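A short reminder: the numbers here are calculations on the coordinates, not readings from a lab. Here the structure is a predicted model, which is why all the values come from computation and not from measurement.
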Structure I
Amino acid sequence: MAPPQETILFEAISTPPQSFSARGFRVLAGLLILAALVPAGVFFALGAWPVLPFIGLEVGAALALLLWHARASRRISEMVLLTDAGLSIRHVDHRGRVVRSVLDAYWAKVDLDEAAPRAGRLLLKSRGRVLEIGRHLSAPEKTELADALRGALARARRPDFDNPQLR
């Protein structure tokens, strides 16, 4: 016998903004190489040709760091899931490590601290546990997520009895 399916009452998946597409990265790489050619030409004309490999290494390192950052930021995600069983948060960091937390939905409280630096902090509190969610979201996105999650938690706490005698 299969276990009963949990009803999903709320689900939010958030990821950090992706700054570059593949085409945008190629354009940036081209501009960076063109910008490096100017000082390389000057140094070559002055006879300081041993500087040229270092300019190439500098451009290569900058492009490698941009690729590394883009790859790492594609892995980051956070899922907030409210079901009949409770409120679960699944956070995947830039290395692909998964951290899961489960809170009791009945006691969960959403707290948006707008006074905190960098777009505020969105906190979930339940029975002494405090979890921060939406670290990479902007202030309006945090407000929107907080309002939606508060509404979903209020609906989850409100019992819905189906009494056949009242039909």
Structure II
Amino acid sequence: MTEKWPMSKSRTIQTRLVLPPDTNNLQTIFGGKVLAYIDEIAAVTAMKHANLIVVTASIDSVDFLSSARVGDVLELEAVVCSTGRTSMEVFVTVHSMDLLTGETKLTTESFLTMVAMGTNNKPTPVAAVFPESEAEVRLFEKAQARRDHRKMRSELKH
């Protein structure tokens, strides 16, 4: 496939409220709940890029940097930052905001690999991406190193 789309085409933002059932005994959000949100926004983002159904191939990294508490608002932002033949690497950030104080914190960063599925439920080619902003250029330029790391990690398993 020779098409190229700007990374901004796939950019997706979701807002969530942290409620008591989402939290542990410390009244901070369960990591698994955050992972579910991350997987969902990554899928939506990849589908926006590919205009196809996608499946999660891997959650390559998740860094929990701070916690969110009951009453905080989570803002998730995702973008397709590189592509393979049928795969898309999606970068997701999660920020929490205390609406009473206005304090905002980066809570989580994650990279996922999503694969586009064709009508026969087989992986199908996707368009490439290109960066436009400085932040996108940094993500895009380091994509090959992340891909190499995933490959090395995969080889260690076998």
Structure III
Amino acid sequence: MATIELDSASLPDFEGRVNAIRSTEQRQWGTMSLAQMFAHLRIVFEISLEERETRDESRAWLMPILWLLLFRIWTNWPKGRIKASPQFLDDSAEDVEAERVQLIESMRRFVELSESDPGRIVLEPMLGRISLKKWQRVHGLHSDYHLRQFGL
């Protein structure tokens, strides 16, 4: 799955994987609970939809290198080694089912927007301003990583 984008073709698979995770499932690496992981993914989707404010933590000279390395070449990210910025986390998330529903809704909104306006430029805090087409790759790889974290 290293080259998967999150688009209308892959959305049913991602939704199925999100729905297949049992609320009692234990993580295989990292520190987030299942509710926190769903919230984390939702927050990143909301950033790409410009529904949530974010800080630009990118460095212009580093963006092309990060894009190439993390989203084109080295897509099998190390388990539990990359720490998310606090702006991507909700440590208070506890309701797995509520977070699951909100995550799927945000995924659907993202796919609809990214397919209707793929050239739209939106801030990705690490990479800088990127198109929604590139965000499809970011979300595909990032969501896959975290779903595998919980066994799917």
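A few comments on the model shown:
- Between structures I, II, III, the calculation of mean projected area of the Cα convex hull in nm², for residues 59-98 alone yields its largest number for III.
- Source structure (of I, II, III) for relative contact order in percent (Cα under 8 Å, 6 or more apart), computed value 20: I
- Comparison across structures I, II, III (criterion: Cα Rg over 2.2 N^0.38 Å) gives the highest value for I.
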